[in-house]
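Please find the structures below.
Values in this text are rule-based calculations from the coordinates and carry no lab data. Since the structure is predicted, the reported quantities are computational estimates derived from the model, not experimental observations. Cβ atoms are built from the backbone, for glycine too; each structure is taken alone.
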Structure 1
Amino acid sequence: MLRRKDGTTVIREKKNNQKNNKKKFSFSTIIKGIVGVFLVAIIAAILFVFSMRGILYLSNHITTPNGVDESIYVPLGGQEQYLLIRGEDVNNPVIIWLHGGPSGPDAFMNYRFQKYLVGKYTFVNWDQRGCGRTYFRNSKIDPNNQTATFEQALVDLDELVNYVLDRFDKEKVILVGHSYGTALGSRYTLTHSDKVAAYVGIGQAVAISESETYSYEDALEKAKAKGDDTTDMEAAYRAFLENMTLPTLIHLREYTLPYHPVENEANTIWQGVISPYMWLNDVRWFFKQVSSLEKYTALNQQLFDFTVAADVRDYGLEYQVPVGFISGSEDWITPVKYTEDYYNMISAPKKDFVLIDGLGHAPNYDSPEAFCRELDTMLDELLK
């Protein structure tokens, strides 16, 4: 039998052990609870995203008897290239959408605005050579995008136009380009007017180097008016002039764009996540774009070098088909001043210029319904 003294000690040790166990139990319970809540939140978010994708698919998927809603690969210029074709009646006029960037595929996003017009037009969305799903389809034969040049893009586009004309039994197509896609659209339209019913440029590019200088000068003036330090902005501009590359361009815009209203990029990313047309290779290309600017630039070096140096005015000013331009009043990527000046320089059987107040470089995403009203009205006039 233990003495009272020893017994007391044992009892105290037991009590201390019980307290320690309670502390351990409480701490581990809290950690498990936090992890559990985190996992539940992730699962709920995933379920929400897929639910939204399902709802959007059901509300946007085209099921009309004479309609088309398909993702396919077609041979263009020796590569299988990705197309997303959507329209409620294949007898309608066909619009080929030329995305920007360069190398900025947007096929999986375009349902957002095209849904307002698929009853009247068939849209052909194309991931151009060297980007998006087309890149991954051909990465084994051209992993470094050696064939991704502007001249090759024109060849690819011509084969795409021929494919569309043959498949849908059309005499001509409508070309609608955005940003860099307007350089491609303008050049092709000027040289292949026999295949183009009308050309429309959204955020029409003219001369990137001049546009960036114009945007910089405006941002610099606004910064000085606010009393902000402009040392870094001025240094970034000098670096851009000395070496006009994608990295120096993006670095300059880090200082100029805060002084200019732009589209809500966070909302655009969210809309991409819930898009029913976005799949693995779309995600893979997005991460390739954002993971390493150096590697992304190297992969698309030829196209970026071309874009920075390009001047659409050099392609010619006499269009043989109707031409229209749509710009957002707050577009500082392809400033309205240059688009308007170019519009006044060109000649065409018919031409139209629409400025949408308060919108930026991508009016089709900034305000899809308003953009489509303007595009629809413009095409009605141009195609009369």
Structure 2
Amino acid sequence: MTKTTYQSWYCVQDESFLTAHQIDQDKLVSLESGHPVEWAEEENYVFPLEAFREPISKGTQTAIQPSVFQKALKQFLDKPIPDLSVSRCSSRLSWGVPVPNDPSQTIYVWLDALINYLSVINYPIKTTWPPTVQVIGKDILKFHGVYWPAFLLAANLELPERIHVHSHWTINDEKMSKSKGNVLDPNDLAEKSGHDGLRYFLLKHGVPHSDGNFSHEQLINSLNNDLANTLGNLVNRITAKSVNLEQSFYDDSVILESRESDILRTCLQDLVQVDRHYEDFNYYLVIEKVMECLRQVNTLVQVEQPWTLKKSGDFEKLASILNLCLNSVRICSIWLQPIIPTLTDKILSKLNIPTDQRSLEHVHCHVNDLKIRSEKLVLFKKL
């Protein structure tokens, strides 16, 4: 790095120098943040980003996920990159870390902040670098997709294996901001919907590749439909003493053969895709596949009407239906554990599944004759 006179547009609020292409020339504001800019000339230390542009492009081409953000980064890297000012004059930036041997300069916050990834793991005493994945918001993609890789390459350090970028939340299709007074308090939301309820909603509707929109109406409808009705009511229907007389999984000695049961078994087989969705942080796809399966269990119950089979005395078919439905709920609950851990624990405990039989290897097992717990379960109260 060299010390030179740096001339550029400067945004005080963003603490960032900008090129002419990054500002609105008429309004003199940053195109990215909308904050005002001013012309600045001062002595700074600069980092030669352009020297690392090609290796950055190669190193981050497949590391950035989802792919929509690879394209955004590629647009930035497809043209020459100006030197990056990595210090500020101490006379106007009193806080921060001083540049070693030069008290007139303070280290630029994003150089200082990014180095924390190394200091927090006590590098180089502990060499747990690079990380398998770094999770960031889309607004800091440039810092983690360009600046950080350049700093690492300059220090002969490996790049993170993967950088997962997530989008933002809006509320009622508007950006959240303190000035608008529409910022949500997650603690208040969790108190009303439960921690698992809030987790479920955010992971279902917060897709990585585009902004999610929050509305209280959508929160209520989503949780009531999915957790209270599709999941909660289903568990009660197949464990109720009025239908499940023996309070058990029964024995499926006679395999149920019907259109609905065939569709359900196909849904269960397709859940193998869920493992990949977890690895890719696509939790909304996890929920989509599991809820599709649970809705099919409900369809099976509605079509076969186990309460009618009980009245008619067809206990063999009743046992087959209950066994298939209970095993389906058990499997779906195991898959949903990372998303709604408290609720799935209640379900698996109701089904009397031992804690050492709730891992992914057990989704391929089949349970017969296991007694379930008789106490009534209120899984999720409607909002």
Hey, P(r) over Cα pairs in 20 Å bins from 0, in percent derived from one of 1, 2 reads 22, 42, 25, 10, 1; which structure? 2
Which entry (1, 2) yields the derived value -17000 for helix-only ellipticity at 222 nm (-39500 (n - 2.57) for each DSSP H run of 4 or more, over all residues; to 500): 1
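The value 0.85 for FRET efficiency 1/(1 + (r/R0)^6) of positions 216 and 304 (r between Cβ atoms, R0 = 25 Å, to 0.05) was derived from one model only; which of 1, 2 is it? Mind showing how you got there, number by number?
Working: 1: 0.85; 2: 0.10.
Among 1, 2, the structure yielding 0.85 for FRET efficiency 1/(1 + (r/R0)^6) of positions 216 and 304 (r between Cβ atoms, R0 = 25 Å, to 0.05) is 1.
Consider the structures 1, 2: one of them gives 23.6 for mean count of other Cβ atoms within 10 Å over residues 104-111 as calculated from the coordinates. Say which. List each step's numbers first, then the result.
Numbers: 1: 23.6; 2: 19.4.
That value comes from structure 1.
Here distance in nm of label points 7 Å out along Cα→Cβ at positions 96 and 128 was calculated and came to 1.2; which of the structures 1, 2 was it taken from? Don't skip to the end; give the middle numbers.
Details: 1: 1.2; 2: 3.1.
The structure behind it is 1.
Kindly point out which one of 1, 2 the value 13.8 was derived from, the read-out being mean count of other Cβ atoms within 10 Å over residues 32-39. Please report the intermediate quantities before stating the final value.
Numbers: 1: 10.0; 2: 13.8.
That value comes from structure 2.
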Out of 1, 2, which structure matches 5.4 when distance in nm of label points 7 Å out along Cα→Cβ at positions 72 and 368 is calculated? 2
Using the calculated result 17 for relative contact order in percent (Cα under 8 Å, 6 or more apart), pick out the matching structure from 1, 2. 1
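Which one of 1, 2 has Kirkwood radius over Cα pairs in Å, for residues 120-279 alone, as calculated from the coordinates, equal to 20.7? Don't skip to the end; give the middle numbers.
Values: 1: 18.8; 2: 20.7.
Among 1, 2, the structure yielding 20.7 for Kirkwood radius over Cα pairs in Å, for residues 120-279 alone is 2.
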